[in-house]
Structure P
Amino acid sequence: MEGKTVSRVAARRVGEDLAEAVREVMELADWRRHLDLSKPVLLKPNLGWDNFLPGAVTSPAVLDAVIRVLRPHASTLLVVEADQVLVRCEKALRKAGADRVCEQHGIPFVNLSREPMVSVPLGGEVFPEIRLPRLLLDANLVTIPVMKTHDKTVVTGALKNQWGCLDKVRHTYHLEVSRAIVELNQALRPRFAVMDATVSLEGNGPKSGRPRVTDLVLASGDLVALDATAARLMGFDPARIEHLQIAQQAGLGCAQPGGIELLGDPVGDLNFGFRPARSNLVSVVELKLRRSRLKQVVFAGPIFWLACRGALVFYFFWYHLVGRRFRNEILRHPRYGAQWRRPSPETDR
């Protein structure tokens, strides 16, 4: 590696001490070199579903461990997420147990959907200019994604996690999602990423997939290299994942194995063989409508909100017929179940 510029990705098998594994990968990936600690540090977990399913959202224990590393050094530390059309992020925060983490550390949670937005000139193909929460523009963004599959992007991880920084109508960009992800990251320039691969999600992610214990945490200042490494761990070829290739071409990082140095535990030959995502009914209907002549009528008026109700009905039945069984399997796990359990995990309010 001497004489070559490489992207470093750190990985640790968790074992019995998750907090120590997170600290070690952050140190190995040299997190201090990537952050300007004179500015606020914003932690962006994945809280993209308010039906509680481990693997679909960031583990509260991983969020807690990241906070414990950063808090002694950061003058301002916030946890941030935004609403989706079908998801209320405060509910997702509570259902995931992340609210208890914030309360324990006295760290505010900020709903980005309620923050003042500003237009940022970008000159992109998807975003000639982009509207973003002002809070994000002069801060260190540390993204804390989950390792999982995605029906539109094959995998979702450190780059895709910034999707939640757009306003609620971000579904508008689904037909050009790969380039939109790249341009969004060009605008935001996240500084560092810690990937939760303790309980991952395979199959029909990012929501209606199956949780799978993979018992890893990873970290890097190169989000492209981190996602490419995670893709290989899941059993996918980064060269065939469009947004990773566009991101590499745009200079956001490295997706080629020869340009990535793996630190920590040897995971280079590990392949979990994840089941890929297929579009579920909600995604199939949405994409067909977006490609049809009806798109202006459907997505610009009351029909859209009726379609949203239909999507909520689909996820309600999927979750109660299938997802809760997956959830309960993880809640019984001897290592990872306790972090998710509340006095009444069935409570949805």
Structure Q
Amino acid sequence: MLELRDLRKQLGQWSLPGLDLALEPGEYFVLLGPSGVGKSVTLELIAGLQSPDHGQILWKGEDLTLSPPEDRPFALVYQDCALFPHLRVRSNIAYGPRVSGVGSGEIRRRVDSLAELLRITDLLDREVGSLSGGEEQRVALARALATRPELLLLDEPLSSLDAAIREYLRGELARLHGEGEATFLHVTHAKEEARHLADRVGVMLDGRLVQVAPPRILFREPTSVVVSEFLGLRNLLPLRCTEEGRGEIQGIAVVGAPLRPGFEHLWIRPEEVILGREPPGSSGEPPGSAVNVVEGRILRVQDADTLCSVHVACGDLVLEAMLTDARLQDLGLGPGDPVHVSFGDEALHCL
């Protein structure tokens, strides 16, 4: 297990003010945050490429804070790969085990096994200057894994790749993690990488971990406005709670069990906002749990991956709903059309 205890580092005007983090053996942990918050510095401190000003780095209970990089059972893969340009692919992958004194027969077995695992066998005799970005990143992963690290540190490994290669390698990382025993610590600013890869996500803002949770909880139950804003959650609105179970958002009265005095923001989940030409229950069907019903007018409709994003103006309030294309076609709704907007307790999240 990796444990960081009150880790601090000052670099010019920037500082890491005191980071505490614990990783479980074998987990895929993603450190998520914008550029400049200290994610890469954290990896370099763990790898031993920089020394902390204060705090401890422990691995399986052993204090490695002052240990040199070569004495740590870790490997680091950078965004730019940093392959050795004068060596062919095979020699790049073999470099780590060779300098560690591993025998030539074992090195050959490791290289061939990793090349097959990462589907780069046909690249082994190539010059690294002839590789594409995706090929370089797979070779960099093979070179890191050839040392048999117990902890694999990944510094924005997919950010410089085009969308198709990025998606492919995201799947490869998930497969590599599933087939091995190493713990992965992956830093990125890309929310989709966190969603698809992580067992747990740590959101890092201003050098601090502000929330740690599995992705399914993080993206449904953010614990603060700053986390919600960083995650880009739609329908994050200022709230005025008038009493228990009742409040107001931009002039619109809302009711629901989650509403309590003391909260200042309300997040209404777009996928749980219901649109209809008629109010719920008006056609004889049960009204369901959508206790909040307001009239509005559709502003615009946009494709958003597998769903459609529908923006609706309800007075001064603009809400976004997410619908399947089939549902939108069934409703026959488009820009300018009047619509009834409804949502219940399950759509409300107070902050």
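Only the coordinates and a few stated rules stand behind these numbers; no lab work does. Model, not experiment: these values are computed from the prediction. Cβ atoms are built from the backbone, for glycine too; each structure is taken alone.
Some observations on this one:
- Comparing mean count of other Cβ atoms within 10 Å over residues 137-144 across structures P, Q, the highest figure comes from Q.
- Which entry (P, Q) yields the derived value 0.45 for FRET efficiency 1/(1 + (r/R0)^6) of positions 241 and 321 (r between Cβ atoms, R0 = 30 Å, to 0.05): P
- Source structure of the calculated read-out (Rg and Dmax of the Cα atoms in Å, 25.1, 78) within P, Q: Q.
- Label whose coordinates, when relative contact order in percent (Cα under 8 Å, 6 or more apart) is calculated, return 22 (choices P, Q): P
- Source structure (of P, Q) for helix-only ellipticity at 222 nm (-39500 (n - 2.57) for each DSSP H run of 4 or more, over all residues; to 500), computed value -9500: P
- When Rg/Rh (Cα atoms, Kirkwood Rh), for residues 9-120 alone is calculated for each of structures P, Q, structure Q gives the greatest result.
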